[in-house]
Structure 1
């Protein structure tokens, strides 16, 4: 029993389950917009199951693929696999179980979600290999999280509306931009071992400017989204709050000062996604 508990705790730490809050609010936003209000509880339940299962599979698979790289990097050497807290076989089994749960959730939604599920899995799992072949791996991660609102829309309606793709593109820029910033922590290590990233290719200052431009692009797309759905003043006020939070995030980190990266990357990004969802949901539920 003690061993099971230790494995459970180590697994939850490995997949950073508390950070599921990153993408989940954007999926819920897609579901609310698709339903024109609160979606059916059955659809909502299976969308949440799919989101948590897909993210868990992706995180565990990433740790499995990157075990040797993590062991060689002082910043990541204490992670569960390189530290010996979990065994490779156990993590592999966890990936398989998460994939099966994701497929079950997709099947319970509708036929189109099930048909597209393998493509979604291919995207979220492919990210783990991208840093070995391209400096643009950050955009693959952005796509992996960005498909959440479009997938949720399909889960509710069984079809896709081009308007929700605008939110997918906004999330792509949001996540990709901050993954670029997060990769700045491994700038020296990546150059030494030959791993690809935007900071490794363009330097820390160049990486920061690229991330800033991507987040400006994100805000432009979110403004367009609000106009497309006619969400009005409440949603526009939410965007103003999101913009202020983004400005604050960028103000607490700099190319020469990365000490508060975790606060920017994890805490504030979670706040941004929740704030965005709450304002959009309020506009959809109480105004339209």
Structure 2
């Protein structure tokens, strides 16, 4: 296992309360990321430095590109489609062209992380604000609004991703400290045979968001652990990237060759946050990612 201080850069200096959900939008060569509690969707174009910020009316757990343009948003009260282009520069434009795909408000619950599978479906997680066990879920949504509950006994639904061949799905319910793996059915509609890939030891933080690279290895951001770890498909820890910020939340590969690892961070709950806390960080040349599909809706 290799531990190293990376050639770390600040891609976007910000003070996001709860930065999350980095996603490379290949069609527009930009990174999408959010501030959950700040109700903001951000974009960043590394080739030009252009940034946009869009305000949402509710806490937003995830924002993913749609195949037809616009975004799909995992919001507090359900999943919505946004048909607009961007916010206004570094200000906070307001979402327009908005409509619900699935509206299911539940008091005390909000959206959290989400991911798009190879068939274009959105696998969207929820959690209670008080993080009560069993208060969250993971659901699969298609472009016509059909919803299937995949997991219904979740505390904090977080990182979700698939192996390059689509036969395995990785998943994190953060309080369990586990990174789990499932077998995916041939049609991609269901998952079975849940088992542990890796267990984050006491004192190393909690697993949060994840991404899967071209080698099938799983990269995991460690909340309160100040690091991103890479696990092999067999569950062996083979790399640790240490960070100056104690609360990294998620990671994703981006850039024209999908070799730059972007890491979102949070400053919520910190009495003396590091100056980089809440910023979007990047580790150039950290590995090789896999192109992520857009939502087919």
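What follows draws every value from the coordinates through simple rules; no lab data is involved. Worth saying up front: this structure is predicted, and the values here are computed from it rather than measured. Cβ atoms are built from the backbone, for glycine too; each structure is taken alone.
So the values come out like this:
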| item | result |
| --- | --- |
| At a computed -26000 (helix-only ellipticity at 222 nm (-39500 (n - 2.57) for each DSSP H run of 4 or more, over all residues; to 500)), which of 1, 2 | 1 |
| Winner on distance in nm of label points 7 Å out along Cα→Cβ at positions 84 and 260 once structures 1, 2 are ranked, highest first | 1 |
| Top of 1, 2 by Rg/Rh (Cα atoms, Kirkwood Rh), largest first | 1 |
| Which entry (1, 2) yields the derived value 1.2 for distance in nm of label points 7 Å out along Cα→Cβ at positions 228 and 252 | 2 |
| Which of 1, 2 leads on percent of Cα pairs over 19 Å apart, for residues 124-235 alone, largest value | 1 |
